[in-house]
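Below are structures written as structure tokens.
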Structure 1
Amino acid sequence: MKELLEVIAKHLVDDPDAVRVEEKEKEGAIQLELKVASDDMGKVIGKQGRIAKAIRTVVKASAIQGDKRVTVEIVQ
């Protein structure tokens, strides 16, 4: 899941070298934190959060195979 999120984000941004994904375990769930360059935040979030929502949907759908709950946080 971490790799999937990283690939998606790198294809959306202008500075793919600045993309970082951190995986944390919290309360039996996996939390993925996506960090991008400040200039690329708008590209990852999209108008009215549509891109961010789509990213979360794809990552959660790939996590259905496992028993873990997955959340995606976009941080600066």
Structure 2
Amino acid sequence: MSEFDTGIPSIRQIQGYIKNQLEVELKVTTGDSLKGKVIWQDPECICLIDSQQQKTMVWRQGLVYIKPAS
């Protein structure tokens, strides 16, 4: 397992999304886009919860981007 370094800017940015309960759009390598709030992250995954309270765990290696939802 890799070390979870909270000093890395991308990790801090996602921590900000979690803290502020900001809705984000997350695109994965399959081309699918997901919208919801990030509820946790670890060295391997990010967990998103959508408006229907459905939780989706996404492996970081499958991410294309994550940004605030518009």
Structure 3
Amino acid sequence: MQAQRIITQVDSTGHLMSIPLLPPGQTVELIMLIHDQAALPLPCRKAPIALKGKLREIGDVFSTAPSEDWGLS
């Protein structure tokens, strides 16, 4: 099972403005939450400007420490 969060809007007739492409031949369960207000935009996380171009991701960061340290077990 996979989960995907999509926030979209409806037009003046109540129809969804953007519908995601779904995997063919699968069963999909939809849970819709109607917001009282316009949804706040999700924060855009970026590296500090001072680090731009200096960082490289060279592998799986989870394998560098025991799983107990990540609080996932």
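Bear in mind that the values in this text are calculations on the coordinates, not laboratory data. Given the structure is predicted, the values throughout are model-derived calculations rather than measurements.
A few remarks follow.
- Computed -11500 for helix-only ellipticity at 222 nm (-39500 (n - 2.57) for each DSSP H run of 4 or more, over all residues; to 500) - originating structure among 1, 2, 3: 1
- Source structure of the calculated read-out (semi-axes √(5λ) of the Cα gyration tensor in Å, for residues 13-52 alone, 31, 19, 10) within 1, 2, 3: 3.
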